[in-house]
Structure 1
Amino acid sequence: MSVEAITLIVGDEELLVERAVGEVVASVRAGDPDVEVIDLAPGGLEPGRVAELTSPSLFGGSKVLVLRSAQDLGKDLTAEVLGYAKTPADDVALVAVHHGGAKGKALVDGLSKLGARKVACPKISRMGERIDFIRAEIRRAGGKISPDGARGLLDAVGNDLRELAAACGQLVADTGGKIDDAAVARYYRGRAEVSGFAVADKAIEGQLAEALEQLRWALATGVAPVLIVSALAQGVRGLAKVGGAPRGARGAALAKELGMPPWKIERVQRQLRGWSGDGVARALSAVAEADAQVKGGSADPAYALEKTVAVIVAARG
């Protein structure tokens, strides 16, 4: 077979794990279209079963054995797998999927020492990691995306990796491969651009023209003014919370202190550049006034929102 006899997949990012397993199967199938793929879980695996499945078949043919949740194999089954891995069969590809962490570490260490090919599939949880994933997916599909385009796509599609991967492939197919923020907006405007959060982000980042464009599109597509004000308020309050956080707080401790996910804190920290305490206070005041106006204090909520966006952008300086 033109594939490593033992593959160790470590991590719990489902999409990446399934891809890694799929690549092993595809590699074996390229040499043997009739390869037998056997999925195994510790709960239904008895001692001796691995030896039985990896023994030569009277009918020949290749096999791919996928051991799911390998961290739960237990001492005896782990020993059996490691014993097999010392002298693997020529027509069997063994794939052990371990979620990571300390549980079942003996299997990971043992297979690593025996030279197993290791594939890391760590959980992608931070915004920066998702941006890197998008850029890698675009490259994988044969295209190239700008940093703004990657951030725009994340805003448009959300955090689900399967949806992001599908969107990346579709964008490359639709655009010919060169993707920027304008291309993302063109294809995903219906999902991202009508969001009040898109308006808030542009305003907080000091991009007046873009913020007003997003605002007008949101209003034209039926987004309620009160929802846009709510998004503006959340954005500005985020600046105040992160900007006023204890200087020594980091990572999980900071997330717990602020009640915000780490990826959002990272984003707000970037948005804080250019803001002062007085500027944030002015922006908070403008949002409070806008809230009163769109709830009945103004005859023209659209104008009130445009004015609020302009005040927020000016306050940033």
Structure 2
Amino acid sequence: MGIRAVAFWPAAASMLALIFNIQNLLDDGIIDTDGIPMKDETIQLSPKMPAMRTKDFFWTQFGDKTTTKTVFHHRQGSTKSVKVAADKIICNTTYDHEPAALDFVPQIIPIGPLLATNSIAWNFWPEDSTCLNWLDLQETNSVIYVAFGSFTVFDHTQLQELALGLELSNRPFLLVIRPDINNGENQSFLKEFEERVKNIGKVVQWAPQQRVLSHPSIACFVSHCGWNSTMEGTTKGVPFLCWPYFADQLFNQTLICDVWKVGLRLDPAGGIITREEIMCKIKNLLQDEGFKVRAMELRNLVINNIKEGGRSSINLNNLVHWIKA
């Protein structure tokens, strides 16, 4: 029909670069034909791109080998389709977020950051906007914001350690616990916890995240490092404590901590991130002003991309003109 086709990639450009190089990974014996790494090693797709650990390839982070195989082959197939059918590929990133990946795969066009306005935002659960009134009562740069997106799941022990770590930090905090987690023994524990910490913390089921991250009271973001949350946090100039769960989140943590240097990792001990680890990393992050300085520097670079004449703005305008031509 002569209709122009554009493929949209909503995650990091680095992840799409990885997918586009699957054949090279196969040829070099780094993965087998089902995407399973032949050994645990660190590679670079290009000399300037961040190192990737093979055991953390995003398609290996969905559970067992059967699921890994399914996800891997799905990505293989969709990549072939994109290469055949798509005239252009756009991505929710900026050149300043991922210059090496975008130089390595120049056909990926960055048009980010794509941030929903209030009028078009869609959420899985109703937002609790009362937290904004609570944030208004807190001191500037004081609140620990904790949110793990739409899929992260905690067992009861880990939820307890998280809550008690926040309590031990002795700092105000806003904790988002989804309705599907706040049930059973978690529900009874959280009810008691909320009552005990009501003078310093607030627990909600879902928050208007962009408005929260924009609030002057926010000091840092304890995040699962999903790409949308990563883009939102860096656009607002907020330092991170990284708690990745699965998929591409482990590589996003690498960008946050090792490339942009705007956050710290939370390290599990025996599979559990302890209350002491949480308390210690909050202290380390907030005592080092360099994290906030670098976060604000990245924010300014990112915002410049969507201003008139910015790289993402130009790319988007060129795309619109191309569609209309």
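Values quoted throughout were computed directly from the atomic coordinates according to the rules given, and no laboratory measurement underlies them. Remember, it's a predicted structure, so these values are computed and weren't measured experimentally. Cβ atoms are built from the backbone, for glycine too; each structure is taken alone.
Using relative contact order in percent (Cα under 8 Å, 6 or more apart), single out the structure from 1, 2 with the greatest value. Write out the running numbers ahead of the final one.
On the way: 1: 15; 2: 19.
Greatest value across 1, 2: structure 2.
A value of -18500 was derived for helix-only ellipticity at 222 nm (-39500 (n - 2.57) for each DSSP H run of 4 or more, over all residues; to 500); which structure in 1, 2 was it taken from?
Numbers: 1: -18500; 2: -13000.
Working through the options, I get structure 1.
Say we calculate distance in nm of label points 7 Å out along Cα→Cβ at positions 174 and 278 for every structure; which of 1, 2 gives the highest result? Mind dumping the intermediate values first?
Numbers: 1: 4.5; 2: 1.8.
Ranking 1, 2 on distance in nm of label points 7 Å out along Cα→Cβ at positions 174 and 278, first place is 1.
Please compute distance in nm of label points 7 Å out along Cα→Cβ at positions 30 and 46 for structures 1, 2 and give me the label with the greatest value. Present the calculation step by step, with values, prior to reporting the outcome.
Working: 1: 3.8; 2: 1.4.
Largest one: structure 1.
Given structures 1, 2, which gives the highest value for FRET efficiency 1/(1 + (r/R0)^6) of positions 54 and 86 (r between Cβ atoms, R0 = 25 Å, to 0.05)? List each step's numbers first, then the result.
Working: 1: 1.00; 2: 0.35.
With respect to FRET efficiency 1/(1 + (r/R0)^6) of positions 54 and 86 (r between Cβ atoms, R0 = 25 Å, to 0.05), the highest-scoring structure among 1, 2 is 1.
Out of 1, 2, which structure matches 18.4 when mean count of other Cβ atoms within 10 Å over residues 134-141 is calculated? Don't skip to the end; give the middle numbers.
On the way: 1: 18.4; 2: 13.8.
Only one of 1, 2 returns 18.4 for mean count of other Cβ atoms within 10 Å over residues 134-141, namely 1.
When Rg/Rh (Cα atoms, Kirkwood Rh) is computed for each of 1, 2, which one produces 1.14? Working shown, then result.
Working: 1: 1.14; 2: 0.98.
The correct label is 1.
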